[in-house]
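Some structures to go through are shown next.
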Structure I
Amino acid sequence: MQAVWQKGKGIVKDFLEAHNAPAPPYTTLASTIKNLEKKGYLQSRKTGNVYEYTPLIAEEEYKKKFMNGFVQNYFENSYKELVTFFAKEKKISPDELKEIIKMIENNDSK
């Protein structure tokens with residue numbers, strides 16, 4: 001989806017070129033694009049003998065859906081468990097945790 005948002009619209013080849021190395025095989029990316037279309041995240045329009053894809057969902061909305069599903073499936077629907085995991089793995093610093101707490105207390109978002 002990041003390549004699609006970056007390009008705005010395009011064909012599979014465009015998204016493949018926008019992909020960081022190592023890029024996936026063309027067929028793998030084409031399958032992924034088709035699956036994203038089936039899920040309602042992309043729409044296609046046939047132009048000649050290729051399909052051009054455009055996003056149907058904004059990046060921020062996709063992130064929300066993805067993260068909600070991720071937390072539900074891997075952290076028993078608990079954001080506390082998610083943060084605890086990252087703290088135990090030393091992927092988040094005490095200063096970052098303090099900043100998060102401050103954001104929650106102020107009902108802020110960045």
Structure II
Amino acid sequence: MSDGRPRRGPMTRIGDLIPDAAARLGLADELRRARAVAAFDRIVAERAPAAHGACRALRVDGDTLVVEADAPIVAQELRLHARQLAEAFRAAPAGGPVSEIRVTVRARGSSSER
């Protein structure tokens with residue numbers, strides 16, 4: 001018996017629709033970058049919590065993940081954990097095939113490259 005409403009297909013998760021929509025809009029690379037940055041942030045929170053919130057992934061240059069730290073002490077913490085951070089980033093679904101992490105310290109008064 002029909003109640004007059006149109007029949008709906010199976011539900012689709014919004015997260016499953018985003019990659020196709022981003023590709024159609026020409027934003028696939030930006031979406032991939034945003035997911036990689038978010039993955040790095042989660043990895044830092046888990047593996048180098050003292051640096052969490054004071055650093056950010058900027059880009060991937062070949063097989064190198066370039067990270068910016070807000071202070072030299074944060075950069076040192078990241079360098080101390082660089083191997084473990086790179087391994088975790090490689091293994092993360094949104095991560096990438098990096099073999100090293102290069103850490104730079106943000107110059108005072110400059111805005112970060114995003």
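What follows is calculated from the coordinates using simple rules that are stated; it is not laboratory data. Since we're looking at a predicted model, the values are computed, not measured. Cβ atoms are built from the backbone, for glycine too; each structure is taken alone.
Tell me which structure, out of I, II, gives -17500 once helix-only ellipticity at 222 nm (-39500 (n - 2.57) for each DSSP H run of 4 or more, over all residues; to 500) is calculated.
The read-out was computed on structure I.
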(request) Assuming 19 is relative contact order in percent (Cα under 8 Å, 6 or more apart) as calculated from a single structure, say which of I, II it is. (result) I
(message) For mean count of other Cβ atoms within 10 Å over residues 47-54, which structure out of I, II has the highest calculated value?
(response) II
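Suppose distance in nm of label points 7 Å out along Cα→Cβ at positions 39 and 87 works out to 1.7; of I, II, which structure was it derived from?
Answer for the origin of the read-out: II.
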(message) Starting from the value 54, 29, 24: which structure in I, II was Cα extents along the principal axes in Å calculated from?
(response) I
